[in-house]
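Since every read-out is calculated from the coordinates, none of them should be taken as a lab result. As the structure is a computational prediction, the values presented were derived from the model and not from experiment. Cβ atoms are built from the backbone, for glycine too; each structure is taken alone.
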Structure P
C-alpha cells in the first residue's frame, strides 16, 4: 500500500506562516513550563505542563487559522500500527543497549537499580531476575498510562498538526528534519538549565546527540503517522520510548566514569541507532510511494 498525503490543513500559500504561528505559540505556552522546570525543579506535573504546550499551540493556531481540530488525527487507526509503534522503541532500545553492553561502555545489571525498584515495588528479597521482569511489566503497562497522558500533548502538536502541515509543501525527509530540529530546540532550555542532561560536561556535544535522536525519531514518527493517520499510534511510540529507555534500559545499566559519553539520550550510541532506524523508515516510505 502506498503512502497517501494527509488532507490539506490550509492553502499552500499559508503553510509557512501557519507553521511559524504554531512555533511562536508553542514557545509562548512552553515558557510556563520552562519557568517551573528551571526555577522549581523537574517534577512530573511541571513536565506534563511543558509537554502539553505543543497541543495548546496547535489548538490556538487552528482557532486563528480556521482549521478544523477534527483534522488532527484523532482516530485510532489500524490496530497493527498501534502494536508496531509500541514495539519499535523496544527494538531500537535493545539494539542500542546491546551495543553498549557488548562494547563495554556499561554493563548489566546495576545493583542500585535492583535495590531501588525492589523497594519501590515492595519486592525486597526477591531474585534480581524477578525484580527486573516485574519492573519491566509495571513500567511497560502501568507506567505507560501516565507517560501516554503526557506525550499526547506533544504528539497533537508535532505529528497531528505540524507534520501534516509541512507535508503539504515539503517532502518526507525535509518535513521530518524540520520537525526534529524544532523538537530539539523546544527542549533546549531544559537541556541547558536543568538536570535533564548527562551532567555539565561537554553540554554542546550532548545537545548535538540529542538533536540527532529527535531527528531520527521524527523520521520514524512521520512514517508511523502517515501509515496509521493517528496521533495515538505516534503517542504510543513516544510513550514506549520514554518507558523503556528512561525507566528500564538506561537505569538498569551499570555505568563507568566515561559511560555518559555513550549511554542514554545524550550519549553517542542510542541517537545514532535511532537515526539509522529513521533513515530505514524513510527508505521504506520511498519504496512504498513508488
Structure Q
C-alpha cells in the first residue's frame, strides 16, 4: 500500500475505541514526552502540581488510614509521584504502569530515598493479583480512556486484587465535559522542536464526538520519510448514575462522589469528578 493510500485509510473516522497504529504511552519515540508530561500540568494529559498531589495523599490517609489500610496499589502510577509520597506516609505501596521509562524513573527516585516500593511494568488490563490490597488508586482519569470491555477487565482485576471491603479511588470526565467538547479538524506543519517529535512533520488532527458520551482526539503524524503514526486518544464521559451502574456490575458500591481526587466537595456542572468505591 502506498503512503497516500495508508494516509487516506488513517484519515477515516475509526470505530469507537479502535486503536491507532501506536499507543502514545508505549511509543519509544515519545518516551521523553510522556515522562515530561508527568511534571508539567500544561502538557495535555500531564500530572497535577505538587501541592495537589500532597492534598490527594492527605485525603487518602483520611479515607484509608495507614493503620488499617496498609497495602495500596497505584494503577497507572507513572513516575511514582503518588506512590512515593504514600510510601513516605508509611504505606506498603505497589506501583503499576506499562511505560518502561516512567517505571525506571520511579525506581531510581525510590532508591534515592531508600523507599521499598514494588514497581511493576505491566498492563492493568492483564493484572493478576489475588486479594492482597486494602486500597487501589486509578487516577488522572485513566479509567475512561479504555473501551467498555477493557474497563470491565480492569474492574474485575481490581476486585480480585482487593481484600473484602477494599477501597478504590478513581476519577472520570463528566457529561458536562462531553457537552463542552468542541469538534475540530485541522492540519499543520510542526516545527522540529515540537513537543511530540524533534523531526519536522505534518500533523492531521481531529476532535470527534461520538454517541453515548464518547470522544476522540486523533493525531496522524506524517514524516518526510513516508512514516505515518496514528494516535487515537479516546475518552468515555460519565454521569454519576452511569458510573454507578458500571461499578455495581463489577461488585463495587459507589460510596461517595467528590469534585476531585483530593477530596473537594462535589459540585454540579464540573467537567470531571472523583468517586470512592468499596468492594462488596
Parent structure of the calculated result -8500, given that helix-only ellipticity at 222 nm (-39500 (n - 2.57) for each DSSP H run of 4 or more, over all residues; to 500) is the read-out and P, Q the choices: Q
Rank structures P, Q by distance in nm of label points 7 Å out along Cα→Cβ at positions 60 and 268 and report only the one at the top, that is, the highest. P
At a computed 2.3 (distance in nm of label points 7 Å out along Cα→Cβ at positions 124 and 180), which of P, Q: Q
Winner on relative contact order in percent (Cα under 8 Å, 6 or more apart) once structures P, Q are ranked, highest first: P
Looking just at FRET efficiency 1/(1 + (r/R0)^6) of positions 140 and 228 (r between Cβ atoms, R0 = 30 Å, to 0.05), which of the labels P, Q belongs to the structure with the highest value? P
